[in-house]
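Following this line, the structures themselves.
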Structure P
């Protein structure tokens, strides 16, 4: 499968029954401003671009939402338990982006997409969801060029400071993506 555009990525995900089932499960929770992001999207793209027949196992399926009225980690854990009761074989991780700015020492986020834009790598700053008519929507605040070209770069929020660059470097080293997807290239901007 050839991937060149956001539309190509959307069509690729629509054809993936496992991903669509997960998206429908999360949509049914009714979370405000919800998305499934990061490796859920990136790994699928990289698996396809590497010609893998088997899906690379995910350490977690990152579900995010934005609810400033109920920004308590305990509520996130309740949503994780609910998802695990529905799909126990999925490694769920749920985070309210209305709270994550504190964890990441940033100004408050205005939405889930604002939170996604502040992820460490451009290739991870991706999210998908189903809209009210069950159409797949892709959020890519930094575009899809890097993920399609297999180029790992820090987002501007992590390339501006030495602390941000250090976090980026540590994540790249810890994740060991190049051991799985050998064609990726890491740029340290």
Structure Q
């Protein structure tokens, strides 16, 4: 069982933010956000579980015939929704190495380096100075380490419940609730 971390002044870059079950904001309802940066000036991450059902080659003709044509595209967040952000994960013996904002040439090279997964995100999730800290104090988000098996699970709406349910008994029941409670 992974431990839920309380908000502190230390960086949570590399961690996951799980939207609290009570969050109603449609941009983040049941969102799993992978944090890429967190510091005094603000924070940034990408929503992992909002697939757009498209591949990069379909979205942008520039990638149609290249090594990145089959890369899945996700809605990364409400900030700059037309900006394309490439993110790569490499499984290593000592854990997972993350690469955010990879340029397309480097992304193609990383794909050739064995166990690398690549995702394209349109937009990102961003917080100005102190904004995320304020939200964390209000328990808007649940901060947790990235589970080692995160990338083997479908990167869709079910990911939130899977990760939240893995945090312990107190979250398992909540994670299994249907989004529409009239279907309960």
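A few points about this structure:
- For 16.5, 48 (Rg and Dmax of the Cα atoms in Å, calculated) the corresponding structure among P, Q: Q
- Computed -4500 for helix-only ellipticity at 222 nm (-39500 (n - 2.57) for each DSSP H run of 4 or more, over all residues; to 500) - originating structure among P, Q: Q
- Looking at percent of Cα pairs over 23 Å apart, for residues 51-130 alone over structures P, Q, structure P comes out largest.
- Winner on distance in nm of label points 7 Å out along Cα→Cβ at positions 27 and 59 once structures P, Q are ranked, highest first: P
- Read-out relative contact order in percent (Cα under 8 Å, 6 or more apart), computed value 28, structure in P, Q: Q
- Entry that produces 2.8 once distance in nm of label points 7 Å out along Cα→Cβ at positions 147 and 163 is calculated, selected from P, Q: P
- Source structure of the calculated read-out (FRET efficiency 1/(1 + (r/R0)^6) of positions 75 and 115 (r between Cβ atoms, R0 = 25 Å, to 0.05), 0.45) within P, Q: Q.
- Which entry (P, Q) yields the derived value 4.1 for distance in nm of label points 7 Å out along Cα→Cβ at positions 99 and 139: Q
Coordinate-derived values only; no laboratory data. What you see is a predicted model; the values in this text were computed from it and never measured. Cβ atoms are built from the backbone, for glycine too; each structure is taken alone.
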